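Just below sit the structures, each encoded as structure tokens.
None of the figures in this text is laboratory data; all of them are computed from the coordinates on show. Because the structure is predicted, anything quoted here is derived from the model rather than measured. Cβ atoms are built from the backbone, for glycine too; each structure is taken alone.
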Structure P
Amino acid sequence: MVVRRLAAALAALMTLGALTGCAGEQAEELTRVRVCEVTHSIFYAPQYVALEQGFFADEGLEVELSNGGGADKVMSAVLSDHIDIGFAGPEASIYVFNEGKEDHTQVFAQMTRRDGSFLVGRTPEPDFDWSNLLGKHILPGRKGGVPYMAFEYALRLNGLDPAADVNLDTSIQFDNMTGAFLGGTGDYVTLFEPTASSVEAQGKGYIVAAVGDEAGDIPYTAYFAKKSYLAAHPDVVQKFTNAVYRGQQWVMTHGADEVAAAVQNQFPDTELSLLTSAVQRYQEIGAYCETPILTQDSFDRLQTVMQSAGELTQTAPYDQIVNNSYAEAAVAG
């Protein structure tokens, strides 16, 4: 009896070891992909859903995610080969192409289709009107970035001249805008979620408008990589896009509370209630894309916004900046 029990125990240990070995082998088989995001925001919920639900792992990928703190820094990391895939506004790829760089970046998957920033003021304004901004000191982000240009575009749509009617302070780095506003700088600031809701919950600011509601549909945030990387790793890029698309579809078919709960690990310092309200705001303004395909109409609108802001003197060809082959295959498959 004792011998039989000992044999059974040894067999169990051998089985466990074999399973552990298989798990180790499976982990080693994952392909590492270095991704740098422009900022860490619930605005990118589909990406975090894909991470937390294991969609990237299902595709055999291990995503190493870092925060660039601005589209210019993300692009620099990609061009210097410190990062494989950048995640920022497509405007960065337009700038690089127009500089004449041969191995320029191409956008292969779109994530968001509206501005994700909210205008935060120092007092509640339930009946906010854009004319309230006349003569005000505003922190809108880095000049030349999509957040800045989208805000300028929203001002113009509401009859305000960004150069003459308001004081747009671009002297503060993107990552320092919240701290500057809380420290007393500016009358208004544009903030992404969940930061905007967090500032409001502290009673130190109040959300008065959604910039995305005013600026309309533009390809706001997307994934891009150098042409050489796309050519060398088409299978990795396809798998990555497949996982992104699954994340987008998951967000489209689940409520704000479910999305917030699914990505809470990505925001350990933010209360679930704030995450939920942030997701709901983004869903209400239609910020998330249903598919990763970037259309020419939206691309042309982005360049119009850039020209209006005085940041683009020469438009870039859609077929040179955008490579939809991976997105189309993900949707089809």
Structure Q
Amino acid sequence: MGVKNKPLGEQSIQFGRAPYILEYASVCGTKESEGPLKDEFDECSADDLFGCDTWEKAESALQEKTVRLLLRKSGFLSSDIRYMFAGDLLGQLIASTFGLLNFEIPFFGLYGACSTMGESLSLGAMTIAGGYADKVISLASSHFASAEKTFRFPLEYGNQRPYSATWTVTGCGAVVLGEGNENNEKNAKAKITGITTGKIVDFGVKDSMNMGACMAPAAADVIQKNLSDFGYSVNEYDKIITGDLGYIGQKILIDLLNAVDIDISKNHMDCGIEIFDSEKQDTHAGGSGCGCSASVLCGHILNKIKNHEWKKVLFVPTGAMLSPVSFNEGQSVPGIAHAVVIEGVNER
């Protein structure tokens, strides 16, 4: 009998044989190539249209480019991958469905708003740990122009953005997950030892231009549950990394957790804050979008873990669950966040 997976507390799973992250890849756009993390992405395109004639096709091309790069880096073929878990921000997941069509890999389309990479990693890891696949790909993407067109205004409108607004990242991050066995260990970059699945949390915020305020309560809830379910203190993690709360959401998150005697201020990091220089790049509250946490994970974060600078992190992508219809009907913007425990592989 192998080591069993163990449900913990109300919302968590500890994996008996931790699925490995065998390889990762990231591709970003022009604005991201001018930011602080530009040297940590595999590729940055000089053309945000990626050779296409619409923004939606461009995001599909971005996903296809990232997966082809991932397969090339890993040495795997499409036929080696049992399932693909992917999502984006567009209606009916058109970036993923058109972008990944030609790989002919069994496909699960996911929508968790900007938390999608956490959902993708969680479901991929559960599938591997449950013995239903030996290799899967997990990924997520976003594109500034396609997201603005879907949720706000066409770019030609030229509307002003409030300082609470975040800038949707043009980027994609993807990983290959594999079984936690000795054969994979020698090539593994990191491992997923546990997950905490978030609940939908709604504090009644209705400002779609302040995503940080919408998502911070969900992040606070899932971080608190992760610590209690696993019996961890904050210091168990080198970093607790949220997806795209930005500067405003970060302050709200820290205040909410301080109210229950949890202080993450010393080891908290937010992908939306890290990916842009808000002053030089005029991105206001920071970065957002599915591709924000996905590309920062598949560049900066996994680089740090692979190089043994960080031993253990809690990766917490955050999402705002709204649509143009719900917003126009005056509904609030609920939040969701999923926590993934990522650890380094032993020194080799």
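Looking across P, Q, the calculation of mean count of other Cβ atoms within 10 Å over residues 167-174 that yields 31.8 traces back to Q. Between structures P, Q, the greatest calculated value of distance in nm of label points 7 Å out along Cα→Cβ at positions 95 and 263 is seen in Q.
helix-only ellipticity at 222 nm (-39500 (n - 2.57) for each DSSP H run of 4 or more, over all residues; to 500) computed as -9000: which structure among P, Q?
Numbers: P: -14000; Q: -9000.
The read-out was computed on structure Q.
With percent of Cα pairs over 40 Å apart as the yardstick, tell me which of P, Q scores highest. Sorting by percent of Cα pairs over 40 Å apart in descending order puts P first.
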